[in-house]
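Following are the structures in question.
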Structure I
Amino acid sequence: MSKYSTEELSAMVEPTRYHRKLFVDEDIFDLEMERIYGRAWIYIGHESQVKNPGDYVTTRIGVKNPVVMVRDGNGKDIHVLHNRCGHKGATVVNRECGNVTRFRCNFHGWTFRTDGKLVGTPHATGYQDCGFDRNNPQYNMPGVSRQGEYRGFIFASLSEEGPELETFLGEVKSSFDNMVERSPEGRLELVGKGFRYVKNSNWKAFMDNLDDAMHPMVTHQSVGEACEDYLREMGEVSDPKLKKIVEILNPFISSYEFFDEMGVTTCAYGNGWTGGEASIHSEYDEIPGYRKLLVEAYGEEKARRILSVNRHNTIVYPCMTLKGAIQNIRVVRPVSVNKSIIESYSFRPVGAPEELLQRNILYSNLVNSPASLVGNDDAEMYERLQLGLQDEAGDWMDTHRYLNRDKEVKPGVFTAPGTSDLSFRNMYKAWKEYMMQEAA
């Protein structure tokens, strides 16, 4: 039983501010895991992680729901199963990834097919004439309530109710489309296992930061200034790798006017994006031969449209962001009220020049990795935020910026200058809608 009524929770989000308790109160965190992570569509993985029959990866939905994504033995279907034995409840799969023909629980040896059905109980004579029915679904590794796929990205929901996946994604489907279509073959492949690192902060600190265009020129000032100092000292940069490093890092201290021109867009369920035709990625040098491959695959007009989209971060609330221009996603996995795990993954656009993948990996190393120049600036601010919000000297976090400057460009889709707090207001509107639903 929560110590907060729905009325009290509702009062914690107002049109231009939200309460600090959303970041520091353990009871609210527990309710979020039940009412947000227990209902929303949560990203599980990509189909390329389970290419072959029996391939699997493990992860969690929220804190208390370990799951396994597995390619069925038929080689076609992908299942998202609760990673729980139907006998005593132990987790069955305890490796991050692998390949199996059957899942076997290490506690009492019950075995399951890759679709989760129980197929074996050791020393079966003990179950004779006792009323045990091995075909009863309660003994299986059950599938999640709902699962869905869009352009190879697999999502799951723990709730039987709610919008279908494509309805939930809505306008941000176009970000997935653009990311996939940057492959001349219309396919992405995950590269490696990605980066995984701990942030000593609430999961919402990461989500808030994604489309916050007011912080780069402040938080990342030292990185940008280092690039500028280097350019002043070296003059023309001739080394191709150094040129790419400068190309990636320098835009982080662009002007407020640049980020305003970039724009921000929001839509239903807390989703949205910054950027459009302009973003910190839009001035990257063209990779030789890449445009030609896209023209051959899609035609001149569609190739031009694909390359003209330069969104910065696309938010899929509450769990992930994607960057189509560099084929990268990041996922937040809540751990506790003041701890989160961030996962960063790079994708290969199948059929594109290898140089494109190498630039994507370079970006992740410089910006998203545990040892990155940019990401550590953000991590430091997340921790300062988490510490400061424990102080009861003030209760509210402000979201007034560019209020009443939004434009509704189509029903439920709003745009504003890029440094607007529109993205915050949209996400906390979604937070409030989820949290008002008491019964799961």
Structure II
Amino acid sequence: MPTRLHRLGLLLAALVAAVGAGARTPVDLLITNGRILTMNPARAVIEGGAVAIQGERIVAVGPGTLAADYAPARTIDARGGIVMPGMVNAHTHLAMTVFRGLGDDVPDRLRRFIFPLERNFVTRDVVRAGTLLGLLELIEGGVTTFADMYYFEDEVARATREAGLRAVLGQTIVNFPAPDAPEPHGGLALAREFIAAYRNDPLITPAFAPHAPYTVDRAILRQVAEASAALDAPVLIHLAEMTDEVATLRRDHHQTPVEYLDAIGLLNRRLVAAHCIFVTESDLTLLRDRGAGVAHALVANLKSAKGVAPALRMFEQGVRIGLATDGPMSGNTLDIIGQLGYVAKVHKLDRKDRNVMPAATVVEMATLGGARALHLEDRIGSLEPGKLADVVIVDTESTALVPLYDPYSALVYAASPRDVRTTIVHGRILMEDRVVRTLDAPAVKAGMRALATRINAALAGGLK
């Protein structure tokens, strides 16, 4: 039996342990043993590091010894994986997963396939089903923030909140009847309502989304500019994407698409412009000086044979540029990891210089660059104390990632979205060990397969 002295010793040890534990700061989540890509101003990489999260924010990032300062409710052992800021998809149309694989490899796809498909099939329920599948793909691929423009954007917002992702969501405005607005430009009124409903949401930033300069009248674009300024709401738009768009504006207004938006009053810190393929050097100066964001959807633009936007030049000039997939009917996938190698290699080829667009720059574009493009860099894009806790863990055990000397190189040239192990947004674990917690993945996929069967049957009768 233990002696009285022994019992006193055990009690003293317990008291010392309790006092020591009490000196540790309680946190909700502690990530340990990771190779941390902070993307902070010093671009610090911390081997065997730790990240402490309380509520929706990061409270500490540092070496492994940092863990001793905190008493976590939950610990995730990163086991040597890459711990990094969540990636940002700066332009997409999630609900178009419904049409993924239709109309590929044909000319004039927008008018021959996309617009007719939307006219025939897009309803509120279809948008929800397509958005849920897109959200599942984003979470599995380590994307924590995305920008989306489509119809029934309030339905996209509801699904996004359910999934737990962060998003800038734009209600589409076009100059012809749309699935959610029978009157031309009816999306403008819907956008006002949408912005009023979500303007204080912690995850959703509501926006206006005039489709493009060639599908929205100049007078309506002016109204969007005025409403955006009055409400301090973002504007999402396709810009300088089409050769006929450039030619028409040059003929009718003697302006580039960028100059055209600037004259209207849309080119400012609230704008996020997708594509910007056909831009001049003076356009780049305007984009930079006005503080507009640019979403570089390289893979979708390659697939459509439209051209390669001068993204490297934009980055060098200080334009707010991030990476994007475009919609899943254009680029067919939604993950950003799959874009990284293309961005590095195509721009090297374009410059005929293997030294340009190094891996670290590409990863910056995928994280902090995307945050800048969406004007959210004060909140997301890097792992720093005070920023929102949007974090992903990339497993490094796959064969293609062994050995791993340079984490940036591994992410850009060898990793795949299937290497993402854990996805955290706003301090909430959305996926852990490849299991998505916030969505019923089998049910989401089954619903989409059933919907695709119906669409296939309808397509057999021909598009109208």
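We did not get these values from a lab; they are worked out from the coordinates using the rules stated. Just so it is clear, the structure is predicted and the values come from calculations on it, not from any experiment. Cβ atoms are built from the backbone, for glycine too; each structure is taken alone.
Can you rank I, II by distance in nm of label points 7 Å out along Cα→Cβ at positions 177 and 209 and just name the one with the largest value? Mind showing how you got there, number by number?
Details: I: 3.2; II: 2.2.
Structure I comes out on top.
Can you tell which of I, II yields -11000 when helix-only ellipticity at 222 nm (-39500 (n - 2.57) for each DSSP H run of 4 or more, over all residues; to 500) is derived from it? Walk me through the numbers before you get to the answer.
Numbers: I: -8500; II: -11000.
Checking each candidate, the match is II.
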Worksheet, complete the sentence: Candidates I, II; distance in nm of label points 7 Å out along Cα→Cβ at positions 73 and 401 computed = 2.8; producing structure is II
Worksheet item: 1.7 is what came out when distance in nm of label points 7 Å out along Cα→Cβ at positions 65 and 89 was calculated for one structure; which of I, II is it?
Response: I
Worksheet item: The value 4.7 for distance in nm of label points 7 Å out along Cα→Cβ at positions 81 and 225 was derived from one model only; which of I, II is it?
Response: II
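Determine which structure produced the value 19 for relative contact order in percent (Cα under 8 Å, 6 or more apart), calculated from the coordinates; the candidates are I, II.
On the way: I: 22; II: 19.
Source structure: II.
Here mean count of other Cβ atoms within 10 Å over residues 129-136 has been calculated and equals 8.9, so which of I, II was it run on?
Working through the options, I get structure I.
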Worksheet item: When Cα Rg over 2.2 N^0.38 Å, for residues 33-200 alone is calculated for each of the structures I, II, which structure yields the highest value?
Response: II
